[in-house]
1. For structures I, II, III, calculate FRET efficiency 1/(1 + (r/R0)^6) of positions 85 and 157 (r between Cβ atoms, R0 = 35 Å, to 0.05) and state which one comes out highest.
2. Computing relative contact order in percent (Cα under 8 Å, 6 or more apart) for each of I, II, III, which one ends up highest?
3. Matching task: 12.8 is the computed value of Kirkwood radius over Cα pairs in Å, for residues 77-132 alone. Pick the structure from I, II, III.
4. I, II, III: which one has log10 I(q)/I(0) by the Debye sum over Cα atoms at q = 0.09, 0.18 Å⁻¹, as calculated, at -0.36, -1.42?
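Values quoted throughout were computed directly from the atomic coordinates according to the rules given, and no laboratory measurement underlies them. In this text, all values refer to a predicted model and were calculated from it rather than measured experimentally. Cβ atoms are built from the backbone, for glycine too; each structure is taken alone.
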Structure I
Amino acid sequence: MKNDWNTMAKAYEEFNNTEDSYSFNIEWPCIKELLPNLNGKNVVDLGCGTGIFTFLLEKSCPAKIVGIDFSEEMLEIAKEKAKANKSNVEFVLHDAAACKDVIKEPVDFIFSSTTSHYIENLAQLFENVSASLKSGGECIFSIIHPVYSAMYPIEHTDESYPSDEEWTVRYLDKSMRAYIQPWLEYNDNYENHLSKSYHHTVSDYLNAIISAGLSIEKVCEPMPPEEWKKTESYRYKSFVETPVYMIIKMRKN
C-alpha cells in the first residue's frame, strides 16, 4: 500500500484539489460543523497525505499541528505546499496505525480522513488513538462509508482487473478489495493500476471505538450539495444511493 500511494501521490493531489471534489464539497462542510475549538490546541492529522485537510485545520490556529503519513511522496508534496504557504505544520513519516510511537505527549485533538480502510487492525488503530489523546481529548474520523467500501471488488487471486459488474455490495464479506481509484480512472499515465484496501463494517468500527475507551458524540452521513441536483444530477443520485462518507466524532473518557 505504501508503494501504491507513493505512485499515486501527484494524481491524488491533482484530483482532490478540483472545485467539485468530494473532499471540499461533501467532507469538509460536515467536518467543520463537528470541529471543537482548536485555538491553542495540539492537533494531529493521521494519514494526512498531501496535507489537504491538515492545512484547513491549521486555519483554526492550533498551537501545534502534526501530519502523519507513511508515503514519502505524499509528504513531499505536503512539505512543498507548507514551504510555499509559510505553514508551521510538521510532517512526520510514519504508519498512522502506530501513531502512539511518534506522539510522545498526549494531544488535544486527532483527525483522520479516509485512512482507516487501509488499516487492517481497527482495534489497534483506535487503541493507539486513545493512548495518544489527553483525558477529555477529541477526535474526528471521516471514514469511507462501510456501505461504499462493501462495493469495492474482491481482490482476484491472479491480480487481474475487475469488471464493472463486480462493483456490487458484499457487506459481510471481509475479503481484501482491489479496485481502480477515481483519480486514476481517466488518467492516461496509469493503466489498470489497482489499489488494495480492507472493508470494515459498522460494527467493526463501533466495537473498536468502544474497546478503546472512546465515547461517540456524533455520527454524520453527509449529503452532497443541494445544487448538484441540477448541476451534477448523476453524481447527486449516485451519492444518495451509495453514500461515500461516514464521519464520527469521539471523545476520550
Structure II
Amino acid sequence: MGVSLPPGAPERFARFDSMLRLENAKQNLTRDIDAPDAVARLYLDSLAPLSFPDLIPQCARVVDIGSGAGFPGIPIAIARGDAHVALVDALGKRVAFLAAAVAELYLNAQAIHSRAEAFANERRGQFDVALIRAVAPLNVLLEYASPLLKPGGMLIAYKGPGVAEELDAAARAAEILKAEWLPIRPVEIPGTNWGHVLACAIQKHPCPSQYPRRDGVPERKPLGYGGAHTINHRAGNYII
C-alpha cells in the first residue's frame, strides 16, 4: 500500500488486536474481528488514506467521528504518531475501551464521549482532518464533519462502490456547508476487490453557524434531495 510504519507499530497493532478481541467478547464492538480477512477489513482499510501523501498533513489535528471499535482512528494514530487523533463516540462503554487502548499503547490520541452534533458545536473549526468510516450517506457525513474543520481542512469518508448514487445530494450539501468535493480516490487493499474508495471534501470557508442541526436531524432530514422542507434547485428538490 506504500505506507511506511514507525518503529514499534507492529507491536502496537498486535497489542491493540489482543485488547479488541478480549473486549469484543464483552460488548460486541465489531463483527469483523473474527472474519478471515479481518486484517484487511479493519487495519489495512483504516490505513488507506496514508497511501495518498497529501491527505493527512504532518502534525495534523485529526478527528475520527463515530470511532466505534477504534477504526480508523487507532490505526491512524499508531501509524502517524505526529498527528493528534480525537476518537469521538456516543456510547460510553466504547469510549472507555478506546481510552484504555490509548493509555496502553501510549498514543497521541484522546477518547471523547459525545454525539457528533454536540462535539461539532463544541470544537468548531479546530481540526485539519475528519475521518468517518460509516454507512451514512455523504451528505450526512459532511454535516457532521464540516463544522469541525478549519478552512482548508478535509473530510475523508471511507465508502464502497455505490458512492456514485450519493454524489448529487452530496454536491448540494457541500454548497450549503461551504465545502467542495474532490475527485473520488479508489483504494487498493492487497488481496481484495472490494471497490473501496475515499470520498474527500475540502472545507473552503467556515461552516455556517446553523450547522450541524440538533441531534438526530442530519440523519432524519439529510441535506440534499428530498424531504419535507424543500426548494427547487436545478433538476431536483433539496432540503435547506
Structure III
Amino acid sequence: MSTIEQIDLSRLPRHVAVIMDGNGRWAKEHGRERAWGHENGVATVRRVTEIASELGVEYLTLYTFSTENWNRPQAEVDALMNLIVVSIEQQTPDLIKNNVRLTVIGDMERMPQFARERLDKCMADTAHCGGLVLCLALSYSSRWEITRACRTIASMVAQGQVAPEQVDEQLLESCLATASMPAPDLLIRTGGDLRISNFLLWQLAYSELYFTDKYWPDFTKDDFCDAIIRFQSRERRFGKTSEQIKNDENHN
C-alpha cells in the first residue's frame, strides 16, 4: 500500500502549517551558497502544495519569511525577496489550473514596493479559485501579530466600540491576521530543530506537532503524507479525557 493510500481521507487536517527550515544548511552540505538552498526549496513548495491540494486539505500556511529574517545579511534578504516574487509569479498559472487561491499574512508594509505590487497581482489572479488556500506568512511573526491585535482592541475600547469586559478570545481571534482561517490542526517543521520560532503561537495552542530531521529541499510528497498519517494516529483531546472524547463520539 502506498503512503497516500494509508491516509483516511475522511479525517484530514483542515489546516496544515509548515515551518520550512533547513534550506541554507542543505546548501552548505552540498558545498553551495545559501541562496541555492532557497532556490531548491521552491520545488518542495510546489510538491507540498500539489499533494495538499490533491488530498483535499483546505488551508496550507507556509512560514516563508519571518520578521526576524530581516536581520539576515542584506544580500540574502534581497535574493529571497526576488526569489519569492518570481517563484510565485511562475507558479500562478499552475495555482489557477489546480484551483488554488493565494493569500498572504504578515507586515506587508516592510516588504519592498515591487514585491507588494507583484504579490497583490498574483493574489488577484487567483482570487476566484475555490480549492486549497495557500497562505504565505511573509514578514510575519506571532508577536507582531498579537501586538497588532492588542493595539486594534485598545483602539476599539478607547473609542467606546467595545467595553473592557467584552474583550474575549473570540474578539482577539477576529483581530488576528488568520481571522478568516481555522486554527492549524497540524504543524510540520523540517530541519531538525524542535521549536515553534514565533510562528502562529496563538493558533497552535492545540495543534499536533510533527518534526523531521529532513531539510526542506529533501521533503517529499511521501513525507507530507507520513505527517498526516501520524496526525491521524493521535487522539486529540483538547483538554478533555479519553473517556469524554469517546463519549462525545458515541453521541455524534
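1. Working: I: 0.15; II: 1.00; III: 0.35.
Going through I, II, III one by one, FRET efficiency 1/(1 + (r/R0)^6) of positions 85 and 157 (r between Cβ atoms, R0 = 35 Å, to 0.05) is largest in II.
2. On the way: I: 20; II: 16; III: 28.
Top value of relative contact order in percent (Cα under 8 Å, 6 or more apart), among I, II, III, belongs to structure III.
3. Working: I: 12.8; II: 11.9; III: 11.6.
Traced to structure I.
4. Values: I: -0.38, -1.67; II: -0.36, -1.42; III: -0.43, -1.54.
Considering all the candidates, the number was obtained from II.
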